[in-house]
1. As an exercise: relative contact order in percent (Cα under 8 Å, 6 or more apart), calculated from one structure in 1, 2, equals 23. Which structure is it?
2. Volume of the Cα convex hull per residue in Å³, for residues 69-188 alone computed as 130: which structure among 1, 2?
3. Consider the structures 1, 2: one of them gives 14.5 for mean projected area of the Cα convex hull in nm² as calculated from the coordinates. Say which.
4. Name the one structure among 1, 2 that helix-only ellipticity at 222 nm (-39500 (n - 2.57) for each DSSP H run of 4 or more, over all residues; to 500) of -3500 was derived from.
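Each reported figure results from applying straightforward, stated rules to the coordinates on display, with no laboratory input. Just so we're clear, the structure is a prediction, and the values are computed from it rather than from any experiment.
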Structure 1
Amino acid sequence: MAEENSGAAQEMRIKVAANGPYLVSGSVPLDEKIIRSEGHGYRWEDGRTFEQQESYALCRCGHSNTAPFCDGTHKKIGFIGRETASKQEYQDRVDYFEGPVIDLADDDRCAFARFCHAPDLEGNGSEAWSLAVKAENDEQVELAKEIAGHCPAGRLTVRTHEGEFIEPDLEPGITIVQDPERGVSSGIYVHGGIALEDSEGNEYELRNRYMLCRCGASRNKPYCDAFHVPMRYNDGFLPGAEAPEHPGTVSLGNPEVLSSPRSGEEA
């Protein structure tokens, strides 16, 4: 399965358009997930589904009326989407939190998805840093790997003392993230090793997981820096705080839900 995913991901690509959208090609699967709290941790809940397309453009300015797709509003508002993120490789920009068996690498690119918070093996509230630096046996190490691998921004990665970075096996795809607990629409979670190209045709380091900004306000473009939270970004499709019914399928040509009304609206 991992080899099949790798082959598929090689055909998939995201190009950052200058002061414009993300241009996606290669039939990249697109879905939506909702961040839900559960005990001392968090889980994904299914959101809208999207019709499969070979190519599509995702909004980067935060003002599209057809979110997550671009509708050209970036031109009307004069969106400036200058990319400011460092192209230094992950292993060269991380800090390490050292443990007796494994270390935790942290590059501080936080999208505030909060999956780094999770219960320990006794069910007590904990977080990825403590789990990694305290891990002494196989069960503790596996839990630390699992929690670090849940970070959609790719900020956290377990590293063995032999220098190997441990990554989860993820299906290639793009996930639009909603965060009703915080009352905001979150970033674009890219997973499975999909190439990212800047507006000048240069490639960013190939990563298994990363989160792209879609509110238009990140200070680390094209990556999400969690600024969607203080700016209260809402793409117009933010579900309610309680788990909604599955909201249906969205057509690229028509962003309205086809099979059921949006959360909070009457049919």
Structure 2
Amino acid sequence: MTSRRLWLAGSAATLAGPWALAEPEPEQTLVLATAPYPPFVNLPGHPRGEGIDIDIAREALRRGGGHYRLDVQMVPWRRALFMLEHGVADFTTTIARTPERDRFLDWSTAYRTRIVYRFYSRKGSKVSVRRIEDVARYRLGLSAGFFYPEPILQQAGQNVEHAKDIATVVRLLQTGRVELIVISNYAGVWEIREQGMAGQFDVQPFEHSNENSAFMAFSRSRPHAAALAAMNTGLAAMQRDGSITRMEQRYLR
């Protein structure tokens, strides 16, 4: 009997050794606060998926070795920034870096380094934008809460109309409430196609390239060092193998 007990004890010790199967790390929930910004951030349940940048964030965290579950909370953009500033959310996607945001955000490496802004007018109108100065001649539709390059805003001055989102901006142009709208390239192609209005608008010859990059941004009010490191590791891997470009192309086909 004694020898049997010793054998059982030895077997238990063997199973507990360093070669035993390790317990999987528990998932940590990260609150991702964002506003709908198709195709980067789509409304829940969209048949094409959650959006380019939500997909990028999930994959980057996974490749970075993190065990994270995302709690995606769709709110107006200003509310998302408030949540990040006050530590109610962990991070967001698709955000441009500004000195004001540096106060309460830490930044990932850039994963999109060039944003092209295109100008759209109603088909057959006499609107003509061939240089940045031409923008000042027309009433311009903008989406509230989103980043626009300063040269565009300077030319527009007060002759603007703000809408709650990109979809509403497109409808402002369709109904003639504005003469011109400006949308980043991906968002413009997506939204106009989604609304079935591709044949109703002209793309103006002038486009503005902005070198301000897109980042993932983490709230300074919440502990996030490990998640940010995982994000950066994953983003670097995805840039090396072209995964980010393939994700973008899948949504824009």
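1. 1
2. On the way: 1: 138; 2: 130.
For volume of the Cα convex hull per residue in Å³, for residues 69-188 alone, the value 130 is produced by structure 2.
3. 1
4. This figure was derived from 1.
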